[in-house]
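Multiple structures are listed underneath, in structure tokens.
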Structure 1
Amino acid sequence: MSKKGVVTQLREHEKYERLIAATKPLRALPTAIAHPCDESSLRGALEAAEAGMITPILVGPRERILSVARSFDLKLQGVEIVDAPHSQAAADKAVEIVRAGGAELLMKGSLHSDEILGAVTKRETGLRTGRRISHVFVMDVPTHPQTLFITDAAVNIAPDLHAKRDIVQNAIDLYAGLGLGTPKVAILSAVETVTPDIPSTIDAAALCKMADRGQITGGELDGPLAFDNAISPEAARVKGIKSAVAGCAEILVVPDLEAGNMLAKNLSFLSRADAAGIVLGARVPVILTSRADNVRTRLASCAVATLMAHSQQAKKPIRA
């Protein structure tokens, strides 16, 4: 598909179109794709390469990758393939390539998230940093005027306050890295008042105070906020909430993985939203797509990771 064709296909989801367009002036980044052994993951990598975002390095069973390419008439001329016998070996090898400097992004193919995240988080051979890794859904909701960032709905099951601090900071850094400015961050709970019987409201209040004290930087936080008064100005008005965040939140921080997963899937299946996925807090951004993602969502995930990686590289100090 041509670059023009990609843009035409994305008209319905203009927020993703803007993200993809923002990558056009940027250098394509070498990207290790772990186990791209079905049509969607292989096509998504090749589409991202054609759009100029990545230079793919396909890591997995060579003959199986070639068979998928033949079955769906996908052209692999000039594309590097690194042979690995199975999915876990592909995940480990892809991480090894990143550690060695051979790739600047890591992308999940047709394997379980646990396999690639397990390789990323290995203490001696993974891509850990001092920051807790976390996942962000960058959601293009056709019925909502702005892009919604939902975190964490895929990695941290029941994060404590320390983990939530990193989850919030990762999301803020992503928002800024995409060139979107200073985000309004809503710490979600079931209610908008601090209630000892609901622990997430205590965490929300603590996170807001941590931002006041400089332990979280770069964003404007408020919470606890219920989902309705986080995104609806009318709901916030009716509840009498006076806040720069209420009604116009751009980052939604959920109490736990279950709440986040249900929220993201509700938006996907009831509001026809697309959900690009990225993992942050590792040495490089990790493109964590779902096996059910369409090519458009995979392209958007690549765009988000590409923009974030370029932003991180621009901040690295120049050695004398």
Structure 2
Amino acid sequence: MSQPMIQTQELTKVYGDITAVDHLNLTVNEGEIFGFLGPNGAGKTTTILLLMGLSTPTSGTAMVGGYDVVKDSKEVRKIAGNLPEFAGYYEDLTAKQCLDYIGQLNDLPRTEREKRITDLLADVGLTKWKDMKVEKFSRGMKQRLGIAQALIKNPKIVFLDEPTIGIDPEGTKELRDLIFRLNRDRGLTVFLSSHLLHEVQLTCSRVGIIRQGKLEETATVEDLTKGLTGKEGKSIEFKLSKVTRELLKELKGLEGVTSVTEENDRLYVYMTEDNTKGVSETITKHGAIILLMKPREYTLEEVFMKYYEGFKGR
């Protein structure tokens, strides 16, 4: 087995009275697209700075690609690319000139630099605009250029901090496809920090949820959903030909039923024990036709909110 690309033990960062990252224990495997979730101020960006060797931990350790982020910070930055949330660009340079300058900063020989720039412009879909000044780029084009800049040194892992903020749906899909392609073709490990839960659900194989610096959960979206369903008991989603007040009242009074909610054109019945037979019979007794019946499936946003609701009382 290959070693994890990221491994932290009790990683902590304190700023005065604020603990930005609180005893973080995290493992990210090589070749994984990992989503790091949390609202603004949860500790996502601070974690990336620590993992890039750009900030020193107060305590604990972190390894990236087998290198200690404190003792071997230069080696870490050789194998890790980074696209910050508020990336800066040289607006008066062209896309090609920007990449050439970043390549020089990374000590790439001219011949190698030129080849990588040509390949990267093609990879991120900017070949057509290679000689256009960055000041004329859209937000999505700048983000693609930012990813190219992060990849100029041919890293093993890339950190993307809120990469789709401010980008329209078409640009967001293009970035998502680019991430998939880089992961598939290069075996690139991707650490994607975001609070856009729908996008993370579409992109990442596994996610970690961070709150006030603490890593609360790490799992696949499917396992998070299963865990949530297990906590709530059995949840059934119905689509009915009609819903009446009398039906809702009787359903709520059935044995084992804890709650009944309506969302859009769906009816959700939550049970501590399986009484699907009784629920179905009650629906038909009230003259409604069952058009759809299946176990409740949660979106990542619903899972995220349920976790955060559970943490409020801690």
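1, 2: which one has Kirkwood radius over Cα pairs in Å, for residues 57-176 alone, as calculated, at 15.2? So the calculation was done on 2.
Using percent of Cα pairs over 16 Å apart, for residues 201-264 alone as the calculated read-out, with 63 as its value, let me know the right label among 1, 2. Value 63 for percent of Cα pairs over 16 Å apart, for residues 201-264 alone corresponds to 2 out of 1, 2. A value of 34, 21, 18 for semi-axes √(5λ) of the Cα gyration tensor in Å, calculated from one of 1, 2, originates in structure 1.
Since every read-out is calculated from the coordinates, none of them should be taken as a lab result. Values in this document were obtained by computation on a predicted structure and should not be read as measured data.
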